[in-house]
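Take a look at these structures.
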Structure P
Amino acid sequence: MHIGVTVFNFEDGGLLPGGGYDFAPGIRAIAADPVYTDLVILLEANQYGRDGETALHGFVNALSEAARVPLVGRLGELDRGDFAPALIWNPNSVVIEKWFGYGVHRIAEQRVNYCEARVRDGKPFGVLLQHWDDQCGGLRFTSAQQISWVAEEKIPVLVAGDFNCTASGAHEPERDFSLTPRSSRYHKGKWVHGDKSPVGPETEALDYLLGWWDSEDDERFGGIGMYDLGEMAALRYGEWDALLPTTN
């Protein structure tokens, strides 16, 4: 049995500046192809845990109605603010056995937002939801180190989320840092003391997991044994849309 998975970075979770939510853009995008609603990883579930998780249930119910499939949702944790990711799944396709998210007592830091599940035919897998810091490469590198345990798991684990950085390699998306305000240039750009060369992307965090790109051999070297599915889709199967950036 195969399952369809969606990873969707929904800006502010549809939260409106004056209060309330507009879920419609996210619902339309995800429900456009319901086959990919077996498992939905929703990023920036902004304030979805307030008032009895009203927003979480509102989004899940609206998506369920639009996609015409039964759905269940659980909210994750994020120590930087009230915009944790959420995990949504179709219980007819996916069975959740463990969830280390919102409300779970004393979760080990490296396993926050980790899920152990199986598809209905019994095959197990894991999902680890991530949302790395958007201003500090050092914190992103720490986040990468904290999830190195994933490479040793006996079951396949999908690590999905907003990493706020790219890996090395000319095929990877890269912003034009000359257009980035000086005050925020080094949020995602590499800062080297005393270096006068132009600012480039800060790739160390993902390279730690995946390996750095060797342009001579056209492959990654090093890393801890994890793989980029988007990169594999592009380089092996010609699906270059898999590497399109969600922001510029």
Structure Q
Amino acid sequence: MRMTPEVKVFLYMVAMADAQQTLQDAKWQERYHLDPQKTFTKLVSHGYLQAVATGNELTAKARKALADIDDWLWIHEYYLPGVIDFTLAKRLAYRTDLQGYPLVQALLDQAQNQADGDHDYCALLLRHQLKLEFSTHHDNAAVQTLMQLMYSELDVSEEVDLKAFNYHNSWLKVTSFEKQLLKELLGRLDQTVDDFEMAFSQWLQTMPSYGRFFTNFEVMTIVMYELGNDEYRLDEVYHGAAMRHLAQQREQLDAQPHSATV
């Protein structure tokens, strides 16, 4: 029986977690194209699992096969199609000797370098990176990623109805999840909201503002009002940005040469 990384992770989960729940988990088929019941049967028949009173136990043969399981559990835990999977992990690990957290981070960096300016895809990668950093207590890195995510999400890649644009009907917002995450991170770091706002303001000074819907000052202001739950002032900022873009559009139309009329 070929002990691929996905089979190793399955073997580990069957023995160490709830076996019935593991066998019923759809991800084995959807993600790894493994039939859980058939794989379980093969593992038993090939001497990797044995039944005991408390469930399924790894044999000595299985423990030897799982010598590198920690590395594969990282990939399983932070799996992202086309970004973090066993094939890509094996290739990068072979070239770099990275394992664990550094390998997962390198896979995300690799995907970000290949994103080619795709706004939505970059935001997806940032959310996944935030999940990785937050859950592994890389808290300072998580705060930096959260800044990038807020900066990314407070922009628009398609036209909006400027006359109707306001805070309440816009999808350009700092989410409640991000605000809650920030509060937890600041608690871990023993920092205040003021500390974050100062750091975010300094970080924004290094970021481009031209061509974005909100200026960097507006982004800073929006985040500040979001953290204070001040929807009235948020609506003022959103309305002001829309009016600015509307005025710019009118100026551009006025600057265009008019056709001569007969």
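Quick notes on this one:
- Highest-scoring entry among P, Q, by Cα Rg over 2.2 N^0.38 Å, is Q.
- Once distance in nm of label points 7 Å out along Cα→Cβ at positions 73 and 185 is evaluated on every structure in P, Q, the highest one turns out to be P.
- Source structure of the calculated read-out (helix-only ellipticity at 222 nm (-39500 (n - 2.57) for each DSSP H run of 4 or more, over all residues; to 500), -6000) within P, Q: P.
- Which of P, Q leads on Kirkwood radius over Cα pairs in Å, for residues 1-120 alone, largest value: Q
- In terms of mean count of other Cβ atoms within 10 Å over residues 41-48, the structure with the greatest value among P, Q is P.
Every number here is computed from the coordinates shown, using simple stated rules; none is lab data. Predicted model only: the values in this text are computed from it and were never measured. Cβ atoms are built from the backbone, for glycine too; each structure is taken alone.
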